[in-house]
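Down below are the structures I want you to see.
Values in this text are rule-based calculations from the coordinates and carry no lab data. None of the values given here were measured: they were computed from a predicted structure. Cβ atoms are built from the backbone, for glycine too; each structure is taken alone.
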Structure I
Amino acid sequence: MITGVDTERRSASRTARERVRAELTREITDVARGQLATEGAGGLSLRAVAREMGMVSSAIYRYFPSRDDLLTALIVDGYNAIGEVAEQADAACPADDYPGRWLAMARAIRDWALAHPHEYALVYGSPVPGYQAPQQTVGPAARAATVYGKIVSEACRAGVLQPPGSWAPPPEGFTADAAALRDSILASVPDEVIAAALAAWAGLFGLLSFELFGQLENVITDRAGFFRHAVATLGGLAGLAG
């Protein structure tokens with residue numbers, strides 16, 4: 001007969017195993033991040049991670065059945081980290097300071113990217129040969145964009161977006177894309193604003209990639225100052241002037 005004590009012991013045993021598994025999973029991903037810095041995403045190896053941890057190769061496959069599973073975990077972690085700093089930066093600003101929220105979010109993402117350049121390269125750099133990102137990366141990837149979409153949408157509903165003269169109408173082929181973005185992260189925003197906002201968002205990550213991948217060497221000295229100026233300019237493109 002199974003008693004309440006037996007049930008409690010089994011539950012405690014499961015909890016202990018779950019803690020051990022979670023800790024080992026964290027250690028594996030930490031070691032894998034170190035490999036990103038030395039070998040790049042394409043050189044990530046489960047056997048090398050196991051060797052560094054002092055594990056037999058077969059043991060690591062209990063946690064990550066393949067290299068792609070480990071890559072997916074790192075990508076999800078990277079996207080979630082970027083989304084978290086974006087959310088925190090936005091929440092710290094006055095709700096009606098839309099340009100300030102945009103700038104704060106952009107600066108928070110830059111700070112994270114500078115502190116984690118190899119993880120940034122994994123999610124926003126060149127695709128890893130042979131790797132196909134699964135559906136589980138989509139939600140985490142959208143977190144930062146959702147913050148941005150909320151800023152633009154709320155400013156649009158408040159009637160405070162300031163177009164740079166006028167927004168040019170996007171091409172007809174953009175209509176379906178705009179509708180999908182309106183349904184997901186840019187509620188109630190017209191097509192021409194969505195097109196401008198998307199261009200500004202792409203420009204932000206272009207700036208970050210230029211800086212992290214060495215394209216600003218011998219070009220820009222005060223990179224933080226230039227970044228603030230460029231982000232404000234991009235915000236103005238989307239109507240977030242200020």
Structure II
Amino acid sequence: MLTKKYLDGLYKKYNKAALISPDPLQFVAPYPKNEDREIVALVAACFAYGNVKQIIKNVGGILNKMGPSPRAFLLATNKQKLHKIFDGFKYRFTTREELVNFLHAIAQIIKRHGSLEDLFFANYSQDKDFIAAMRAFAAQMRSYGNINTLMPDPAKNSALKRLNLFLRWAIRRDEVDPGFWRRMPPAALIVPLDVHMHRVGRMLGLTKRNQADMRTAIEISAALARFCPEDPVKYDFCLTRFGIRDDMSEDDLLK
């Protein structure tokens with residue numbers, strides 16, 4: 001039977017900065033300003049699909065072209081220039097057009113709202129509905145052009161794994177998660193659910209559902225909240241190290 005003692009033991013042992021790599025989260029820490037960190041984190045999280053080595057190579061390549069301040073870069077670079085800078089870009093299913101639309105959307109949101117955090121909080125503050133705020137944020141990003149491979153349609157019951165991953169990084173603050181947003185409670189976070197986390201959730205009895213969708217993500221998050229209601233997603237990083245790192249097998253979770 002899963003216990004708080006067991007989960008807290010995993011957290012204490014594996015929620016370490018030394019275990020972040022290989023993970024796109026590793027790109028956030030080098031940027032000193034939160035206004036840049038939120039952009040870096042969104043880029044890194046939304047491109048977190050595919051082979052981890054290719055993810056790291058691809059995200060690093062994008063960020064290198066944006067220079068030391070991604071915010072300054074985006075505010076000074078129009079869509080036409082973005083097309084030229086990222087000429088020849090292709091990552092798995094994501095085309096140059098989608099990347100340009102994605103970066104353009106970030107720039108327009110910053111110009112209109114001040115920051116990504118300001119947009120998200122404006123939606124959240126209305127009724128304290130985190131899922132509604134998340135879906136509104138995704139819809140706003142998508143309103144500037146096709147970014148389907150980076151941010152799925154929030155109306156289609158997707159688990160929005162990569163957006164939830166970004167929000168975990170943005171809102172939680174500990175040795176692993178940088179927590180550069182300060183106005184949203186970690187208690188509201190939803191587990192970033194992919195096939196791997198879904199399998200772990202079923203192994204540990206956090207869900208019995210077969211679909212890796214938003215409903216399952218909410219169910220797993222609620223199950224983890226029984227052990228830590230103020231911060232249920234704190235266990236996400238340590239649980240997902242198993243099966244991602246070569247030296248940590250999922251089978252070890254059941255030992």
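Matching task: 1.2 is the computed value of distance in nm of label points 7 Å out along Cα→Cβ at positions 65 and 145. Pick the structure from I, II. Considering all the candidates, the number was obtained from II. Hey, FRET efficiency 1/(1 + (r/R0)^6) of positions 89 and 209 (r between Cβ atoms, R0 = 30 Å, to 0.05) derived from one of I, II reads 0.90; which structure? It was calculated from structure I.
Can you tell which of I, II yields 16.1 when mean count of other Cβ atoms within 10 Å over residues 17-24 is derived from it? Walk me through the intermediate numbers first.
Working: I: 11.0; II: 16.1.
Checking each candidate, the match is II.
Have a look at I, II and say which one yields 57, 42, 34 for Cα extents along the principal axes in Å, as calculated. Answer by label: II. To test your reading of the models, identify which of I, II gives -23000 for helix-only ellipticity at 222 nm (-39500 (n - 2.57) for each DSSP H run of 4 or more, over all residues; to 500) when calculated. Structure I accounts for this read-out. A value of 0.95 was derived for FRET efficiency 1/(1 + (r/R0)^6) of positions 57 and 97 (r between Cβ atoms, R0 = 35 Å, to 0.05); which structure in I, II was it taken from? Attributed to the structure labelled II. For which of the structures I, II does the calculation of distance in nm of label points 7 Å out along Cα→Cβ at positions 105 and 129 return 2.1? Going through each structure in turn, the value belongs to II. Out of I, II, choose the structure whose coordinates give FRET efficiency 1/(1 + (r/R0)^6) of positions 73 and 169 (r between Cβ atoms, R0 = 35 Å, to 0.05) equal to 0.25 when calculated. Among I, II, the structure yielding 0.25 for FRET efficiency 1/(1 + (r/R0)^6) of positions 73 and 169 (r between Cβ atoms, R0 = 35 Å, to 0.05) is I.
Identify the structure, out of I, II, from whose coordinates mean count of other Cβ atoms within 10 Å over residues 81-88 was calculated to give 19.5. Provide the component values of the computation, followed by the final result.
Working: I: 19.5; II: 13.2.
It must be structure I, since only it matches.
Suppose distance in nm of label points 7 Å out along Cα→Cβ at positions 25 and 225 works out to 2.1; of I, II, which structure was it derived from? Label of the originating structure: II.
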